[in-house]
Structure I
Amino acid sequence: MKFAIIGGSGLTQLAGLQDTRRQVVRTPYGDPSGPLTHGRLEGVELVFLARHGYGHTIAPHEINYRANLWALQEAEVDGIVSVATVGGIRAEFGPGSLVVPDQLIDYTWGRRSTFFEGPEQPVTHVDFTQPYDEAVRARLARAAGAAGEAVAFGGVYGCTQGPRLETAAEIRRMARDGCDLVGMTGMPEAVLARELALPYAALAVVANHAAGMGDSAQAISLEAISETLVAAMARVHRLLGEFVRQASAGG
């Protein structure tokens, strides 16, 4: 199987990717965040796309999510793992935690969030009861076990508009809503993948306690976020290497 990896903040390139080539894809929805990078990780073919651009220049609300997902479909991938940097709301999801969420709540607005629009398109509804693909989540679980990485499975990802970080009051509201994590890019990426029938799951990397929580009670340290991501992304690379090896073997 050939998977795509979408890299978020802290993962603008995939270390260890060999035999790489760039592919510029034009879509009916405009340009993706950048060229697709085809290569081999642990000897296994995959496709990588930096969600914010390879220079990390595209803000969460300005990402052309439709073009990104369309381009990956054109590359004929069998599934997608989205790596996303988040803040931890649930107490046990502290900085450096890796989480594979199973639900999400969308707080964004104004983003182009469907392929089914315009006078030529019929009204189309997709089931989104379970927003993440269970088979891909299970593969991530097996890969985490094989790689010896501690990963939490289950949690609600709350997606905010950005690019600013949230207020403490907003985080308290999200906690009351049942959110365990807060990020800015989970939607409409997940639902667009569902509309294209692309199996999709997220691997969330907790960079900091959310606003008003833990050591972010008074303010969020952006310097501490950078330090946390350096160590966490090394673990992500190990997990993804095991993931693609198992996918290649049919695991």
Structure II
Amino acid sequence: MRATQFEFRFRLLIILLIYALGFWAPWTWTQGRFGPPATTAWLALATMLARWGWLHLDQATLLVTGLAILFGFVGAVLRVWGTAFLGASIVHAGPMLAGSVMAAGPYRYVRNPLYLGSWFLGLSIAFLMPPSGALVFVVVLGLFYFRLILGEEDFLTGQIGGAYVEYRRQVPRLVPSLLPRIAASKARPQWLMSLIAEFLPVSYPLCLAVLAWRYEPLLLIRCLVICFGLSLVMRAFLPKKVAA
């Protein structure tokens, strides 16, 4: 069930393939169709709520739009907060790395804030996918992140030993506690480097908050592609050295 070192090293490529699977949903193609989806999870959810009589269509659309924006900002906060304390160079390193137990910032409440944040960001983006593609995407992405978590936790347990075992015992894996579970260690957050490293999680929810009210999925998909491209450029400004 746990991810291999190969999967961890090439996790970005695998995640991109999962995103592509969700957006293009090849099982829905008919007569060789290859292009924008006929509908999106965004519209489908709003229509479903209206048909069930829970809300009027305009209210349902506002609710679904608000949830997409909320999920995006939750993902951004978790990603930026976690990267600021762990360090951008470590977060985006290829191989798994182990030092000491991180017991500062969000890591006092949940062991995997970065994966949790990435999943919330993905959940926000899934609203732009075709309905069945969005469902498959959310499930497959969640399973892949869980595999990465299990692989990383097994690696850290082997490298750090008892201190990490105790940390695992006290701090929940994915459901954050309301109160910190461990005492804070001395760690200085690197907010500027974190904002640069997490440009995509920060910029996309902002685009969504500004542009979602036009209800143009293709516009938001273009915005997502631009944000992703710029995020790759921003990574050139990140430090190359990583802590052992």
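Once relative contact order in percent (Cα under 8 Å, 6 or more apart) is calculated for every structure in I, II, which label goes with the largest value?
Largest calculated value belongs to II.
A value of -20500 was computed for helix-only ellipticity at 222 nm (-39500 (n - 2.57) for each DSSP H run of 4 or more, over all residues; to 500); which of I, II is the source structure?
II
Ranked on FRET efficiency 1/(1 + (r/R0)^6) of positions 56 and 232 (r between Cβ atoms, R0 = 41 Å, to 0.05), which label among I, II comes first with the largest value?
I
Tell me which structure, out of I, II, gives 0.99 once Rg/Rh (Cα atoms, Kirkwood Rh) is calculated.
Only one of I, II returns 0.99 for Rg/Rh (Cα atoms, Kirkwood Rh), namely II.
Determine which structure produced the value 3.1 for distance in nm of label points 7 Å out along Cα→Cβ at positions 8 and 192, calculated from the coordinates; the candidates are I, II.
Details: I: 1.5; II: 3.1.
The correct label is II.
Readers should treat all values here as calculations from the given coordinates under stated rules, not as data from a laboratory. These numbers were taken from a predicted model, which means no experiment stands behind them. Cβ atoms are built from the backbone, for glycine too; each structure is taken alone.
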